[in-house]
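Pasting the structures here.
None of the figures in this text is laboratory data; all of them are computed from the coordinates on show. Given the structure is predicted, the values throughout are model-derived calculations rather than measurements. Cβ atoms are built from the backbone, for glycine too; each structure is taken alone.
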Structure P
Amino acid sequence: MEIEFTEGTESSAAARPHGQQFHWNSPEGWWVQFGLSLALIGAGLAVFFSAYRRMKLQRQIADTPTSKARSAPMGKVELKGLVETDPAVLKGLTAPFSGKPCVWCRFKVEEEVEHHDSKGSHKSWETRQDSTIFLPFMLRDATGTVKVLPEGAEVQSPQLFTFTSGGWFNKSLPLGPGANAWLGRYNRVRFSEWRLETGFPLYALGVHRAIRQAEGGDLESCLAQGQHGETFLLSAWAEEELLSRLKHSVLIRMILGSLLTTGGLSWLLEKLVG
């Protein structure tokens, strides 16, 4: 027999008879809904904050004048040019899955996993590895070059490679040695790469400063991560495209934040007043 919680009924799991079901109208259900409404409000505020940060970045990009590589001042700068390999780097970088030469690469491995619950079975992709590798490289414009140290940067680049093991149309697609450890599994595995390669256009916003890369070495001017949390952005998109993407990102986050916060507040008020 199904038993419902009413006013005065014990709400602890230990006090409920074996097999008794949870009900939203019980005192325990009230507290669960109260917590969920607070979680929705918190999520909405977090999305609002991320929208504010994107908006701040958008304004910073629009307000920062573009410097030339030859005459770039020390401090915060905006540079535009093409990616070049650093002649001081003796051994190049190879993307682990595609085998393509690059100067920066983010690679991700996802596995398709089957889940079972009361509604049946369903599949979803779970991330098994998400890593980044990079080397120092040069940004060249019409006036000269500036060395870029990409460590700590927010890098925006296109997804240039994706492969799903077990797919009918891509069985013969060659994979680099980085994929070998993941092949031969029962579940399907998806490999993805985002890269910056030589010749790619590059928009850079960061701190131009003197850095000693090796102990006892000479100071060298580089575009790098600042020491006080300054913005460090490297993007394969042109400035106009970048600003357009940021504008849409801010709009989507504002709408999502509004929906989450409004929904959470409405639910909370309903619980408190009702």
Structure Q
Amino acid sequence: MFRHALGILLVAQIMAAQQQPGTSFEVASVKVDSTDAYARVDGGPGTADPGHIRYEGASMLRLLYAAYGLDFNQIEGPSWMAESKYSVSAKLAPGTTASQVPLMWQDLLRTRFHLQMHLTSKEFPVWELRVVDASKLTKAAATREGFPEIAEGQKRAFKIAGRDIRQTFRDYSMTEFAQLLKWNLTRPGDAQWTGHLSLARVVDKTGLAGTYSFTFEYAGRLDLAGAFPPALPDGEVDTAPDFFAALRLQLGLEVKETKARFDVLVVDRLDRVPTEN
């Protein structure tokens, strides 16, 4: 087991937000949103509108995620945090960077919702991506007949034929691949927490640097719980290996489930209705 180091980063963020100037939105309008619309996020650094951020229909959990980057099941507090929705329209100072935006969300939550919180840790299941035979990955075919071609400017393509999933990867790091596997390795029934999506945790333990181009085929699904498809009717068989066997046979990789401690944000005080604009 290992301890995730996110707590150190969170503490550093909190101290930075309290000590440094310029870690607040220039102007922010915050309103309770009573609509049933799905959450929508627009704008911010790196987008076509870097000077503005707009959240519509966002739950308090999503605002806390924007501020602290923690998964939804790493945030503990009153149940209404998943239910109450808000619309936020904020103006950013010219030159604001993406790394400064979470500090601005933290400031908004403290000043407009009077957030008080503390950090603790909790044990969670985690998958580790490991190497079994590195030569298989380095020798893996970058293209294969019957596999999809990758469009210009993209790094991945997929083709679905029933339960046969074929994917082509170009210049993919193992860290990127591990993050993609979160969808496949989220077990049925584990994806939802109080109405918010929480995926499996996958950590790159391969120690492999650089990028790789390869093809990957398995029997299952491309979406959530893709590594755990329902059983086939009697007499039917898959034409491709299952997800775990395919990783080992085609790429020389494996995923092993273990446990690790991750940081958890505990809300001590939080107003449901923000102060007036």
### Which of P, Q leads on distance in nm of label points 7 Å out along Cα→Cβ at positions 54 and 238, largest value
Q
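Starting from the value -6000: which structure in P, Q was helix-only ellipticity at 222 nm (-39500 (n - 2.57) for each DSSP H run of 4 or more, over all residues; to 500) calculated from?
Matching structure: Q.
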### mean count of other Cβ atoms within 10 Å over residues 134-141 derived as 20.0 - corresponding label from P, Q
P
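Of the structures labelled P, Q, one was used to calculate volume of the Cα convex hull per residue in Å³, giving 224. Name it. Could you put the intermediate results ahead of the total?
Working: P: 224; Q: 165.
Working through the options, I get structure P.
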